[in-house]
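In what follows, structures are represented as structure tokens.
Nothing in this text is a laboratory measurement; each read-out follows from the coordinates by a stated rule. Not measured: the values here are computed from a predicted model. Cβ atoms are built from the backbone, for glycine too; each structure is taken alone.
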Structure I
């Protein structure tokens, strides 16, 4: 089973930069997207045999998540609570053997003005996925807007305390992993450096691989025997983020 997650930083723009080509080439069983930045009816993507599920933000041109899946879910949930999440940041699909949570974590903002909200959101999100995990295993994917460890960011020293690399944000990721989840990339590649999924738009930054690893697949620890590999498709352009991939086996297969 192949799962893909990609923050496209505006799906309409990404479609014009090769999204559909990558989508067809990667041939995922489940393809998750964050930061769609669109409203219902603004874009029509026809990818058979995928079912499509969208969580739009109320604010136009902002946030939003989507899931394309060959495997029909048993249920779909939009947000943590019904009609509670106006920013379209969470989509949860229940499958036979696991829950999939596609998430776009709030950014603390450059001036950290949204850090208090981010901390409260992190606590609610952790409680939410732990509740799911009490029923069946969980796979969490998306832009979690934090570089967890120093080797998840190129210039750790100069970025310490900046949005996405504050100690508070890193501690929340530590707490989530400590609650029973694996960072699947580090599960397979615990010491790999220079592996990033986001680069700023400053000139030559991506070419020099001055990046951050802030896009993840996390999985309930008891799914470890089913994990095959975790990949970062850093060569794929079209967004300031690149896709990340998780391969699993021994679970529900696509039809």
Structure II
């Protein structure tokens, strides 16, 4: 049974195929289509990209792609190991590639993009042929529908909120990454990029800030201040506090009085 996504993509394919031969109309439909579309000649060279494609990747002009980009020679495409399936689209078959990670690093470098606010994109990509009246393949169309878009800052804010809500608990790298809807490896790299510290360091710094607040409460002993933060006064954290703050918890309290 077809998925909703595949059904939607099939309807789009049928619509584009139905207006083949009316080049001006086809170009207008593609241009204003809400999803990124790229059309390739039979040798794999791009002959048309729509406005949504340019907007998605902050590319200033179609001239940067049309006539210059060749999907069959793209190192990032070759590296996926899917080149064989892709070539079959140029022979008349239709292929769905689900949850493909877009090689943003290569794209931003190739087109000298400076202001892209996206950290990662996962797309469902459909490659399908456009045929003439003799059922000969004339063009191949790539339809790209975003499945997941990570803009970085939003995901990091979610992670920071999670850490600040669970600061009394033991740090859990997997759960923190899950809160940001990212893999652990990508999450750690992205978090450090935006905050200049690792998620664990952020957790420690936040926990110390809370302990400082408790140490200012003179109704609590130093040990009770630690206990209120779910920290063992005689454990590793007391030493860590001194390393981070520069003085012991008891001295910090005296200096703050």
Structure III
């Protein structure tokens, strides 16, 4: 994901969903989608809009957020829908900044701690036995192959599960919201949420620190989570992420 720069054309569908609100683009994703903040004389909300893709659907995200909100703080779903080519999701705004907001990029020690502690809190709160979705290694490989991706055979031999939890599925730093006090407050972008080894999330979250804050912060995130780095599991799940 990237922060939009320059002029952004607002799709007609988004203007209709906004119902006259002022629109500010906040994110581009890797699938050609874009998220807008809608504001005016009302509580602000977000509109996520983009082309339909084979990996997940925004209706998946809406389902998962409605399930997860029983235990953790996530955006409240206001509406979602789709047509033949595109899909959209409207959520209530949460007061807080992404962990990669310029404020936190300038203070990586605080941001990394918030992401690590927030990920641990999510794993501890969500109930794996009750989760109806799967993000296991076989499921991820099958999903990738259904999209025409050839997964290296070595990745079919996963390390034994350390602890089965409900994983975020895209635990990169931008998907944790941080309050003004520097503590995590919520999680966003839950379309891939499902049960898996906790290291599947930890590997990606810690890897993403280099993309967002520069080198040297990976182990700090894992320490904030409350573990010592498991190099074998980190390497495996990072390779799986990059391959699928």
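What to note about this one:
- Source structure of the calculated read-out (helix-only ellipticity at 222 nm (-39500 (n - 2.57) for each DSSP H run of 4 or more, over all residues; to 500), -6000) within I, II, III: I.
- Computing distance in nm of label points 7 Å out along Cα→Cβ at positions 120 and 144 across structures I, II, III gives 1.7 for structure II.
- If distance in nm of label points 7 Å out along Cα→Cβ at positions 72 and 160 is computed and equals 4.9, the structure in I, II, III: II
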